[in-house]
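S.K.: Some structures are shown below for you to check.
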Structure I
Amino acid sequence: MSDFQQHLEALASEGRLDSSGKFSLNLQAARLKIASHQFSEPNFYLLKLVQAAVAMGAYFIDIRPGPKEVEVLFGASPEANLVSLGELGGQLLAPLGGKPGPARHLALGILAGPGEHRQLEVIGPEGGFRLRVTPDGAPTEELTSYPAWCTRPGEKWCRLTYDRRANES
């Protein structure tokens, strides 16, 4: 046993047990809570979204803040490389430990935004996905056609919405 381990054991033996028990942690809710305090200013999550959009080749970025919802929409040419669900999923699980790039910027922006409910839709000519991020999980669904909000089918689009109403009691 090293001197350090002996020292730790000596300190532990001097202390007294105050209480013991078990607890559980909702990992998804904890990630959302930690991420919401990621930046020095609460609206800096928008900078990560713009950074992600530019890195993915967006030619159009529209940010629409409202009292009940924030919407971020960006479009890119058919040749642009938007993030895949696999890339984004890995970054959502470890946003600070992932590799730098559009998926990481997007994950940080998603997690640090307002409210508890976020929805991301990514669509292009080959299809896409919808991802809902909530304290209870992140269910996904496949998109096989352009949603109504998409004004230029044939190009690639991302739409992210944050529902601020989730914080109201």
Structure II
Amino acid sequence: MIEPRTILTRLDINKCIPFVVYDYLKWSITTGRKIMIFVPKEKNIKKISSYIKEYLNNLLENKLYLYDKSDEKSISKFLNSGNAVLITDSFESFMPNMKNTDIMVYFADNSKFTYKKFVYLCGSVVRGEKDLKGEVIFLANRETEDMEKAKNITRNFNKEAWNMGLLSV
């Protein structure tokens, strides 16, 4: 199970995105991976997409998809793209076991996101065709109990799996 990474920042993530996030997005796109970005509210979707477009427009080339419940075509286009970014507030839109897909939870300190949702996302990210492990990243201003609990659950799961001989390097 993928152990999540946390990016904490003092920046107001309502107004800008930390450069480490842009670097991560750029790396994912150039290595042919897809990225699903979860936000807590629909109003965050367009705001976040405008920041991403501003810095990564030349890499995305019409591969930035915004998903709301009325637009099922976005998911289909995203799934059929080699590398793309999908921004959504709909946890239900997530399809487990998508190959070559990384996940970022933007505003991970929002109460909408529980440790159960975090653990589900961590367990759903699979190894890609290029044998790269998927990533789950929490972006927030502060670490919450739910974020910490999800990290502990995944870490303990992996320790047990290692001790049972189910994991190898």
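Each value in this text was obtained by applying a stated rule to the coordinates, not by laboratory testing. Since the structure is predicted, the reported quantities are computational estimates derived from the model, not experimental observations. Cβ atoms are built from the backbone, for glycine too; each structure is taken alone.
S.K.: Could you tell me which structure in I, II was used to calculate distance in nm of label points 7 Å out along Cα→Cβ at positions 83 and 115 as 1.8?
M.R.: I
S.K.: Rank structures I, II by volume of the Cα convex hull per residue in Å³ and report only the one at the top, that is, the highest.
M.R.: I
S.K.: If mean count of other Cβ atoms within 10 Å over residues 107-114 is calculated from each of I, II, which structure is the one that comes out at 24.6?
M.R.: Computed on structure I.
S.K.: For which of I, II does relative contact order in percent (Cα under 8 Å, 6 or more apart), calculated from the coordinates, equal 32?
M.R.: Derived from the structure labelled II.
S.K.: Right, another one. For which of I, II does helix-only ellipticity at 222 nm (-39500 (n - 2.57) for each DSSP H run of 4 or more, over all residues; to 500), calculated from the coordinates, equal -9000? Provide the component values of the computation, followed by the final result.
M.R.: Working: I: -9000; II: -12500.
Of the structures listed, the value fits I.
S.K.: Computing distance in nm of label points 7 Å out along Cα→Cβ at positions 3 and 91 for each of I, II, which one ends up highest?
M.R.: Greatest value across I, II: structure I.
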